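Structures given as structure tokens follow.
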Structure 1
Amino acid sequence: MGLEAGRARLVACLSHEISDKRVLAAMSHVPRELFVPPDSYYSAYEDRPLSIGFGQTISQPFIVALMTQALELKGNEKVLEMGTGSGYQTAILAELAKWVVSVERVSQLVESARQVLDKLGYTNIEIHLIEKTLGWSDGAPYDAIMVTAGAPSIPDALLEQLKLGGILVIPVGSRWEQELLKVTKRKRQNRIENLGGCRFVPLIGEGAWEE
């Protein structure tokens, strides 16, 4: 099966569980094969995570679609992504939001993601190399925040960077297994929905896990 056919088949499978047509259209448009290592090129449209080196992964397409759908993007938002990784999720967000601020701890991933995203012509993305601080407060407040690594709890630092009424999607649990939470910021008590179990690499930084 060719890559185009594989992508179409994957999106058709995702459509059974993902209802947001804009998310499915973005998944149809972004070439996942450009974001994976050469030895995984022909596995790009299998619905599973793939290693991208440096102890990091490119998430399973279903999880990418589920997390993106949970942000309820309409097209005029500024979004923060914690964990650029390969840049694939960044590209999906850039298809759906006005502006994407993405942060990453691994300098090699920052450079490789920038190269691929520039090659694809995205002009609404900024990527920053960070160390221990969570988020990117210079760009706050954000309409939506996506965290692509597992945290021990919902970090206050990220909630502070989220607009009132904004949505934070984050895996919360142990270093090895988490629950995917959708947090809607409210004045009194935040609304928290559990979207199901997941497995992400640990979120490293202040208010999350230590190395």
Structure 2
Amino acid sequence: MDEGSRPVTLLICDDHRVLTDALAIVVGLDAGLELVAPPVQDPQSAIALCAEFLPDVVLMDVDLKSTMSGIDATRAIKENSPATKVIIMTAHDDDRLLVDAVEAGASGFLSKDDAAEAVLAAVKSAADGEVLIDPATLARLLPQVTREREQQRDALALLGDLTDREREILTLLAQGMRNDDIATQLYISPQTVQTHVRNILGKLRVHSKLEAVAFAVRHGAIAV
């Protein structure tokens, strides 16, 4: 570190204590880095500390044991402290995760398999304003993810047109029940069930009960 320059301030948020304790030790040995607080395990604490200390960089785990994901925490941190650079740490190779992180404001990705030296170098690079994501990879992934999101949005709109009774019948179909069984359970006629099924197929723009169930499961409307 040059004389007179200040160290890069850092916050670590990860619920793997062995990893965070090891990183804290390594950071403490580097005169160019300084932890603003001991590592934290939950995103809410990270958000609060960032608002208080405005660190240069945050190392954020993506798979936190919390109701809030690392991606959501990144978004909140960037809203409260726009100058803070967030680096996502993950053990997964997930294209959608990469795009989600970029859209949330992350500056890059690190694998949890990376050596400590690589992590420290990445922190310093992010603090200098470098983006730790290959632009070519991002350009390749964006159209694909955008297309998938549009399909999901369209599917949810179709599913939203179903009545409560149609959703109930679709759920029973997903459980493997036949029309006659559904009629018995719901105290309606088999002809009424058939009418509901026909309406379901029309609204979802599919051609069979199996396809309707697969469509609803794929887009999260029902679970099997």
Structure 3
Amino acid sequence: MAEFGETPTLIEEHPWERSEALLELNPAGTVPVLIDDDETTACGATVIAEYLNETRGARVGEVTALMPAALADRAETRRLVEWFLAKMEAEVTGYLVTEKIYKRRMAVTDGGGPPDAAAIRAARANIRYHLDYIAYLTARRNCLAGREITMADLAAGAALSVVDYLGEVPWEEATAAKAWYARVKSRPSFRAILADQVRGLPAAAHYANLDF
């Protein structure tokens, strides 16, 4: 949203709790959900991203549009958005967020309690695969889906920022991915993300540092 000059009003939801208000907006009961100024509702990160591109993209112009014009490039961008928001979520981000954040706030009846060490080990092993893939892509394309930054870079950057907040990215083993992430992290739209704080769980010391 910051890429399109929008500042949202955020509402906190607990994904592990049943929220009737959320279900009215999104029958799947999942977040994120965007409610636009005209009450239009868009559900899901990829749906929201494309909705914003279609409704606000013209204001930033074709040169900086985050969804490429060519059909093949658009397909590749969408593939990579899905990679980082679904595949990496299932293999890395979801494990770490659940075990290190959600479980701290969930009641035992909802699945809260001590973190599962096996799940954390799996995430730590799997993230290396994703960092290697970022290195492979950027060695050939400059950005993930091509020469210019797209939704794919923002999706991957957002996913990595969550893991990095928890201090779980082995940057010392991933210099190419680190160089790419430093570029994404330096974008003005990332400033709000780098200022995020999870109550009771401070960010890793280097998290907001652009020269990390």
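For mean count of other Cβ atoms within 10 Å over residues 9-16, find whichever of 1, 2, 3 sits highest and give me its label.
Numbers: 1: 15.1; 2: 22.8; 3: 10.6.
Structure 2 comes out on top.
Given a computed value of 1, 6, 13, 14, 13, 9, 8, 7, 7, 7, 6, 4, 3, 1, 1, 0, 0 for P(r) over Cα pairs in 5 Å bins from 0, in percent, which structure among 1, 2, 3 does it belong to? Spell out each step's value before the answer.
Values: 1: 1, 8, 16, 21, 23, 17, 9, 3, 1, 0, 0; 2: 1, 6, 13, 14, 13, 9, 8, 7, 7, 7, 6, 4, 3, 1, 1, 0, 0; 3: 1, 6, 13, 18, 20, 18, 13, 7, 3, 1, 0.
Structure 2 accounts for this read-out.
Quick check on the output: -13500 is helix-only ellipticity at 222 nm (-39500 (n - 2.57) for each DSSP H run of 4 or more, over all residues; to 500), derived from one of 1, 2, 3. Which one produced it?
Numbers: 1: -8000; 2: -17500; 3: -13500.
This value belongs to structure 3.
A short reminder: the numbers here are calculations on the coordinates, not readings from a lab. This is a predicted model, so every value here is computed, not measured. Cβ atoms are built from the backbone, for glycine too; each structure is taken alone.
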